[in-house]
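Enquirer: Read through the structures below before going on.
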Structure 1
Amino acid sequence: MNILITGGTGFVGKEIAKTLLKTGSLTLKNGETHKISKVILFDCFAGEGVPTDDRVEVVLGDINDKSLLQELIQDVDIIWHLAAVVSSAAEEDFELGMSINLYGLINLLEILRLNTSSKPVKFIYASGCAVFGGKLPDVVTDTTAVTPSSSYGMQKAVGELLVCDYSRKGYIDGRVLRLPTIVVRPGKPNRAASTFFSSIIREPLNNEKAICPVNRETQVFIMSPRQCISSMLLAAQISHEDLGNERIISLPGLTVSVNKMLEALEKIAGKERLNLIEWQHDANIEKIVKSWPIQIEAAYAKSLGFEADKSFEDIIRAHIEDNPTALA
């Protein structure tokens, strides 16, 4: 089995690759087991911590380079399409967001459509809660209409429809995962509007300062890195018969406030860690974050076997366990 991960040198891409390489195979829900022969990590930058393995190939390039994409998809069985310009960056630079988040996706889908030499590839598309916005019900369900309040959310919403229609036509075997905010991400902050949710835990654990741009009562719908990777893999294990025409999967998550996050941090690492958090209100960040749903029912996802984290304390402990240098 050959794998292509776009945005592959980012955190999620690397973790998917590491998991597949460690197990050496992927067992589908129908019981079939496929040996992992090659994992292509495609990105615009090399990144750090890329797995060193003879089965790994790192390819650097532009998602809009059609000739390169044509080469990459040859003999590929599964594609995880993670390449994206994150929320705040896509809001600040509309052209960049459209170029990567929408036109890059279209380029890849079109090349797959025109590739008739193999059966449709499994195509896992990373979307998110940003497709929702405006006035939302207390609990978002699988039938809640998408009403994005940001350019990033719009681009992801359009991408969802494209993946669904290309799947309906039989060009790909698509699965859309609407991911909650991933917390606690290891590494450094990025340009996502949600990046501070990880920073206010990760940095104090490492005796470093962090900035929180929203108030303590702000709530967020989250998923741990562990659960994220498990969900990404499960999306590839499910058969197209299980999905039918229902290709959009809003994943389950955990609703937590900033205040509850900090209470968990204090319980695990001590009250003095809270002194490392600086409160600097940012109206733009707050506007984006508060446009997202804080509770998603995720009935369809749960019926397929997707799960949520149990508690935020568990998430912090998993972060420390998975990152030996996380606690200073």
Structure 2
Amino acid sequence: MNITIIGAGAVGGYFGAKFIEHGLNVNFLIRTKRAEQITKQGLIIKTNTNLTNIKTPRIFTNSKDIADVDLVIVAVKNYHLDAELMKNLIELTNKGAYILPLMNGVEHYKVLSEKLGDEKVLGGTCKISVTMDDDGYIHCIGELKEIYFGALFPTQRNFCERFEELMKDCSIKVIRSENIMRTIWEKFSFIVAYSGVTSTSRLNIGQLINCESTKKVFSDVLNEMMCLSRSYGVNLEKDFIEKTIRWCGRLPSEVTSSMHFDLTNGRKLEIESIQGSAINLARRKEIELPTIKTLYALLKPFENGVPQHVYALD
């Protein structure tokens, strides 16, 4: 199977490196600046225990140069889903590829399906604690490295089973879900709470869970997301909130969300496709999300980086 990964940042770079180590045929479709960086130093992954350098991965900056492709994994921030990216996706689907997005949220499925066709787009999400620094080094913390995928239409089932078989014994977990839309909504609900509360409080997950007041805000967001998912016909498990909080307690205490990392480093935030998306979806169903709206309002000024001038008046 020929796999093209769009994006070689934190998520795409890490999973792509593991696919290469697994012996798969992997191409990266990336921007010129990142291509120059990887050409110069390789694709470098750092964990707490080792360093991996894929010295000469196959990289492209134009989809027309990619000859064979069966699966395209989209591993970019939602704000990169622009006309240029769509042009590349159309080019690759015309060559017979399925599209597997690992992006946050749910609204990008409508955008992709309208442009590429419903049956070309698989359901997908991932769980991983990973960042990329300004030098292009990818840093992965903890043992959580999982991709979830599944068929959204019966015609996709055979391909998904092939991919599942191919990924057996890989060093990362690649899990086929029989109810991938529920899995996507579980991740969406979690990331709205996780990114929103860690970013507004400037806390890591350990600090968040150990403060009852902050944990209550986290729980309130999850409850609002459960109500929202239900309005769209997706019923999360009754104990979803309790399970999620227990699961967070098992994470390395120092981990935080990529939004918190981006906020700290003055980078653009994915607020519109995470908290903003939840608010938009709720508006269509006339549902109120007071806690999420508050998180959104507090983060909105930082959407394009840190505001330039702040003066204190006491």
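Enquirer: Going by volume of the Cα convex hull per residue in Å³, which of structures 1, 2 comes out largest? Walk me through the numbers on the way to the answer.
Expert: On the way: 1: 125; 2: 148.
Ranking 1, 2 on volume of the Cα convex hull per residue in Å³, first place is 2.
Enquirer: Among 1, 2, considering only distance in nm of label points 7 Å out along Cα→Cβ at positions 98 and 186, which has the greatest calculated value?
Expert: Details: 1: 3.8; 2: 2.0.
Result for distance in nm of label points 7 Å out along Cα→Cβ at positions 98 and 186 over 1, 2: largest is 1.
Enquirer: Can you tell which of 1, 2 yields 1.6 when distance in nm of label points 7 Å out along Cα→Cβ at positions 82 and 306 is derived from it? Before the final figure, lay out each step's value.
Expert: Details: 1: 1.6; 2: 2.5.
Matching structure: 1.
Enquirer: State the single structure among 1, 2 that was used to calculate relative contact order in percent (Cα under 8 Å, 6 or more apart), giving 18.
Expert: Working: 1: 18; 2: 14.
Clearly, the read-out refers to 1.
Enquirer: With helix-only ellipticity at 222 nm (-39500 (n - 2.57) for each DSSP H run of 4 or more, over all residues; to 500) derived from the coordinates and found to be -10500, which of 1, 2 does the value describe? Working shown, then result.
Expert: Values: 1: -10500; 2: -13500.
Only one of 1, 2 returns -10500 for helix-only ellipticity at 222 nm (-39500 (n - 2.57) for each DSSP H run of 4 or more, over all residues; to 500), namely 1.
Enquirer: Now a separate question. Out of 1, 2, which structure matches 12.4 when mean count of other Cβ atoms within 10 Å over residues 114-121 is calculated? Spell out each step's value before the answer.
Expert: On the way: 1: 12.4; 2: 16.6.
So the calculation was done on 1.
All of the numbers you see were taken from the coordinates with simple rules; none came from a lab. All values reported here derive from a predicted model rather than from experimental measurement. Cβ atoms are built from the backbone, for glycine too; each structure is taken alone.
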